[in-house]
Every structure is written in structure tokens, then in C-alpha cells.
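Just so you know, all these numbers are worked out from the coordinates, no wet-lab data involved. Predicted model only: the values in this text are computed from it and were never measured. Cβ atoms are built from the backbone, for glycine too; each structure is taken alone.
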Structure I
Amino acid sequence: MEKRILVVDDEASIAQAVAYALRREGYSVAVAHDGEEALKLTAEFKPRVMILDVMMPKLNGYEVCRKLEDRHGLGIILLTVKNDIVDKILGLELGADDYMTKPFDLRELLARTKALFRRMERAVAEDKTAELVVDDLVVQVPQRTVKIKGASIELTPKEFDLLVLLLSHQERVYTRDELLELVWSMDYAGGTRTVDIHMQRLRKKLGEPYQQLLQTVYGVGYRASAWS
């Protein structure tokens, strides 16, 4: 996996310090100073990880996440000056993989970045040939594509990972905490609402009849039902 990182922060001193530390670790780094530039460089530089400040001019970090909703294979670490759990939940709901509150320790940011790359690499290496098929629903795991009757269904990375996990273990009931641990790969203390929202969006995108695959087990969590 090519280790390209896009650092997005309107504070030049912070962006430069983060970029310098990452380059010392061997990463290829590009820097953007506002949301519009971040979107432009995402298309040109094609980063695998984005370290994204929330409070920025033109487009803030949340707006950038919304515009990147259909991204494939891009990990996001949000940087925020706010320590409000609502802000953190919003970032995760928009597809961010991790978050850090400013001011932060560069060593911790480097550690979290390495951990995110490891999770992404492990997800790619786990199964390079898997194809999950339920009638006309076809999920190609290594290509990270979902098609229904040949038509592509655009999922966010977390929606895709949820679908693969549940379809790979049909009838296995996962609690919301287990899904947070397995899909988000983090000790998330902000509650489980983000799992519910991702499941709602995933069901809506799958539509009938396949949204019925994903069942709520009330008081417990979720499962993929056996399809007959």
C-alpha cells in the first residue's frame, strides 16, 4: 500500500510540523490549507490517508467529509479544537476513522497514523479473492465494489466494511460495541449511535429486497439473515 498522506490545516505552522514529522517517517506528504484545496489535491495526489482539520475556511472538515462520502480506500483522521462528544460522533458518522483533539502530541498522531495504515493493509490482505453473492447482490471484497443486477451501489468505507462483516457471518449477532471494535477498530467511548446511523444508510442504499438482509436484534445489535 502506497503511504501517501494529505495534511489539511489552515494553520501553516501546524501543517508544516505534521508534514515534516510524517516525511521523517518515510511517508509521501502533500499539504492543503483549506477545504477546497483539500478536495482538489485528493483528486490529484490520491492520498491513502487524510489528516483533516475541522475548523477551516471555505469548506470545513465536516463538509469535506460529506463531499468525499463515496470515496474508496481513503482513511481520515480528524483534528478538532472541540472536545464535545457530539462533534466527534458527527465526524465518525461522516466516515472518519479516528479523531484527535488539539493541541495534540505529534508522537500520538504518528502512532495513530501507523495504526490506521495497519488496519487498512490488514483489511486488504485478509482476503484477496473473496466474493459474496446473495442472488443478484454481488460484493467483491478486494475491489471493494457492490453491485445489484450489475448496477454499482456506492458505499462509504464503513458501510462497505459493515456489509462484508455481516454477510461473511450470516446469522451471527453482533452487538453495537462489537461492530465499533471490529469495523472502526477503536475504543470508542461516545456511544453506539454511529452504528445505527451507518446501518440505516446502508439499508437505504441496498433497497428492497436486500435491505431485509440486515436485521436488528432488539436489545442486542445486528445480524445478516440467511437468504432463502
Structure II
Amino acid sequence: MSESAKTPVDFWFDPLCPWAWMTSRWMVEVEKVRDVQVRWHVMSLAVLNEDRLDDLPAEYAESMRPGGKAWGPVRVVTAARELHGDEVVGELYTALGTRIHNEGLGVTRESVAAALKDVGLPAGLIDHGDQDTYDAELRASHRRGIELVGQDVGTPVIAVPGADGKQVAFFGPVVTPAPEGEAAARLWDGTLLVAGTPGFYELKRTRTTGPDFSNL
């Protein structure tokens, strides 16, 4: 099937978030079992939380502040997109997520440098993690996702075609471990079903377990 005939899915992520990482691996699996094409975009937990830092736990808030670790990876991905095109975003996200989450290396300069090397991007891109050169573009990408889904969300955000063909966006799905094969397909089919239901907004329950990366 041609790329233009596939169902488009817009996916907003922050490399810092383990839950976004789980959902992204589900979407990568969905691309194998359904005719979909994922278009990857950055959003930023630091931007999302910048006006409510005083309400966050101290350690988490510190990571969100200017110069905190939440800024580095998303800035690097944004710089890679601006300098090397949209097509590098998904591959770089995969490399970052593998290093940060699967391998448990966390957000360090070393893990980001290794991810850039994994995908053959210039090592110098890492310097953008400490620079605001492309913060306007980062914020614009973040804003596009939030305008679709609303303010009371986190990452990930996905946008899929609704009943009238217009995009419908949701936070999530939040799932662990990432479904594979037919299970991934069923969850995708259900996502399209609820997106095609006018007036549907949310399903939610309390999480009782953390992210499980064992099958990634």
C-alpha cells in the first residue's frame, strides 16, 4: 500500500516520559499489523509544566526548570528535525528511548550522545540540548498537539481520523507492557472506534503498576 493510502497517526512525545515510550512502541507494532503511518512530533513536559512548577514534587519540578534534564533530549530532537528533516525524528526517538528507558541509562549526556551515534546523526547535535536556538519550533510543535487534545493531559498525545475525517486527539493510551501482534491491532481498532464516536472523551482507571519494558 502506498504511504498516501495509509491511515495517518500523529504522535506527540517527550523522550523523558516512560509512558509515552511504552505507547510509542505499541504504535510501532501497529505499523506492522495495520495500514497506518505514524508521524512523530515533539511535545515538552517542561513546557507543559512551566506555569505550575510550585505544585509539583520538588525533584520533578527541578528537572522541568530551565537548565533541568527535561529540556535536553527534546531540544536535541527538535534540532535534528530542523537540520535534518522530519524523517529522522522517529528513528532518533527510538534510539533515545532504548538508551534512556530499556537500558535504564536515564537522561544523561552520554545516553543522548550514544543515541545520536546509533542513528548516524552528527555528534554536535548534542550541544543543542543546552541551547534555546530551536525553542520556538519546539513550542510550536508542542502547541499543535495541545490545541488538538486540550490542557488537562500529559504525554503521549495521539491524533487519529474521527468519524467526519477530522483529527481526534487523545492522551494515551497508557498501557504496559506494550501490546504486540494481534493484541496491538485490537487496541488500535478500539482507538479508531472511540475516535469515531461523537462526544467520546475518556476512559480511565488508576494505574497499579509501573512501565514494563521486558518485551522491548
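A few points about this structure:
- Source structure (of I, II) for P(r) over Cα pairs in 10 Å bins from 0, in percent, for residues 23-142 alone, computed value 12, 39, 33, 13, 3, 0: I
- Here distance in nm of label points 7 Å out along Cα→Cβ at positions 119 and 183 was derived from just one of the structures I, II, and that gives 1.2; the source is I.
- Highest-scoring label, criterion being relative contact order in percent (Cα under 8 Å, 6 or more apart), among I, II: II
- When semi-axes √(5λ) of the Cα gyration tensor in Å is computed for each of I, II, the one that comes out at 32, 19, 16 is I.
- Among candidates I, II, the computation of FRET efficiency 1/(1 + (r/R0)^6) of positions 7 and 55 (r between Cβ atoms, R0 = 35 Å, to 0.05) that gave 1.00 used structure I.
- For mean count of other Cβ atoms within 10 Å over residues 39-46 computed as 23.1, the structure of I, II it came from: II
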